[in-house]
Structure P
């Protein structure tokens, strides 16, 4: 994989304000049926929980396509 296509999803998530984190998590729940509390725990900066490969792909696509920003 090309390094310029790699996104630090934890860094991205942790830079969001509280309101935007909520929108981001609601988008993941709506699109992929991921539990918001689990995703919040996995995306926290000091998390020991592993983000699965399919989750990483889906989260990266949500960020790249800015799908969460369209959530209302």
Structure Q
């Protein structure tokens, strides 16, 4: 094996390692993005429930205010 062959083999090994590392990084990034999307969707569902409850409480307060005002 010549020095050139050895250098080419080393460079190809480095290239292969970098490609594998890039693929692994892309897979981890995609998994993290999916987890983040799922967490965001869950948070949005919680906010929708909170919003509905707050609207209902606000409506009840309006009715209560009218009843108290009418009682005076």
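Here helix-only ellipticity at 222 nm (-39500 (n - 2.57) for each DSSP H run of 4 or more, over all residues; to 500) has been calculated and equals -36500, so which of P, Q was it run on? Derived from Q, not from the others. In terms of distance in nm of label points 7 Å out along Cα→Cβ at positions 42 and 58, the structure with the greatest value among P, Q is Q. 10.0 is what came out when mean count of other Cβ atoms within 10 Å over residues 26-33 was calculated for one structure; which of P, Q is it? Matching structure: Q. Quick check: 93 is what I get for volume of the Cα convex hull per residue in Å³, calculated from one of P, Q. Which structure matches? Source structure for this number: P.
Work out the source of 2.2 here, i.e. which of P, Q gives that when distance in nm of label points 7 Å out along Cα→Cβ at positions 18 and 34 is computed. The read-out was computed on structure P.
Laboratory data are not the source of any read-out in this text; all were calculated from the coordinates shown. None of the values given here were measured: they were computed from a predicted structure. Cβ atoms are built from the backbone, for glycine too; each structure is taken alone.
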